[in-house]
Structure 1
Amino acid sequence: MVIVHFGTDKDGATATVDEIERAGGTALVVRAELGVDHDVDTLLAGAEAGLAGRPLDILVNNAAATPAGPLGATTRTEFDRLFAVNVRAPYFIIQRALPLLRDGGRIITLSSVATRMANPTQTSFAMTKSAVETMSRTLAIQLGTRGITVNAVAPGATRTATNGSAFEAPGLAELIAGMTALNRLGGPDDIADVVAFLASDAARWITGQVIDASGGLFLGPRA
């Protein structure tokens, strides 16, 4: 059973469920807006109902609020929402999910390559992602005695169905590709495959790590 959470994109969540079912799996959709009061209660109530007493094997924290802008433009409301969605929500989702998570389970949280790049337009966003990287390392120590691995995945510039328009500015996609060792933008499958690896038994000896899944974005100048 796969619990597919969404906040606003119901069509995308439904399409994900359909794809899982076509592959022979079972799934259900749970809606919960993160960053508001009782968000975790709503999400976990739906998840527990769907699991129907079965243990949780894998928890992936994928939801995130987008960058709010540079220091001079970010409002307190935007800043607070970033931390509510990107830091508070995954922290308390993990807290509430732990009794459901089986020994030997997996926790994977999406970070960002923004944590190792000095981008003044993403200061507050990078701060939130640095927080979940620290969270992952410390929880790896706490939960290791149960055989639970805790890791983070840090994507770079990744074109998806929802953010594709952001890369349509003339020359932007080419500029980013030129700063990437593998010379292209990332796609959803590039990130999903890394998450799937960390969720698999093949990654049983990897914990407390941040896996860069950026294609080598901004590693340095090309020769």
Structure 2
Amino acid sequence: MPKIRLMIVDDHEVVRLGMRAAFELESDINVIGEASNGAEALAKINVLMPEVILMDVRMEKMGGIEACREIRSQHPQVAVLMITSYPDDEAVTASILAGASGYLLKNVSRTELLKAVRQVASGQSLLKPDTTRKAIAHMTSIASHGGTTPGDELTDREREVLALVARGYTNKQIAEALYLSEKTARNHVSHILEKLGLSRRSEAAAYAVEHKLTNPRG
């Protein structure tokens, strides 16, 4: 019986090693490769040809949701199972829209993790009806509470970051301007792209200019 070809994508090496160890003794699952971010995963797919990708939600360079969207567009036969450290309605919603087959927390038991990989490999979805309902309710709430106004889904801090992105600031320059760490600035940019359904900084900059969001208080 062919083994499930699994790729693990996470920006923490220790986490990847722990996940790999969870599958090593399984006769029906083969971890065929790893990646430290979404961009690296995309570059390796054609070579490794995974059936399932276990994908961290938030990573540097390219986050899991953006990568999931690209993977599902370019390789619709690949199932993507999102995994994160904490629950987040917006991330669940974005994952569903990106085409993920499931969403798990990193504190999931080994038994549940194995079951999840096997289920999505067989073509099943792990997105339970109540999870999907919550995601739909979340999207509806955004729309009904002013979400139709561009930028309303962003926090004040994210609007500040978006305004600086529109001015061409790098993550380092954003961090210096707002007294943040560079990693925090990078995470803000990733969250902005996820919330706006965009893939690149240039698209976020164009969005900000088009909708007059270049002034964070505007």
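For distance in nm of label points 7 Å out along Cα→Cβ at positions 113 and 193, the calculated result is 1.6, so let me know which of 1, 2 that is. Structure 1 accounts for this read-out. When FRET efficiency 1/(1 + (r/R0)^6) of positions 25 and 121 (r between Cβ atoms, R0 = 41 Å, to 0.05) is calculated for each of the structures 1, 2, the largest result comes from 2.
Quick one: helix-only ellipticity at 222 nm (-39500 (n - 2.57) for each DSSP H run of 4 or more, over all residues; to 500) came out at -16000 when computed from one of 1, 2, so which one is it? So the calculation was done on 2.
Given a value of 8.3 for mean projected area of the Cα convex hull in nm², for residues 81-176 alone, point me to the structure among 1, 2 it was derived from. Corresponding structure: 2.
Here, each number is a calculation from the coordinates, and none is a lab measurement. Not measured: the values here are computed from a predicted model. Cβ atoms are built from the backbone, for glycine too; each structure is taken alone.
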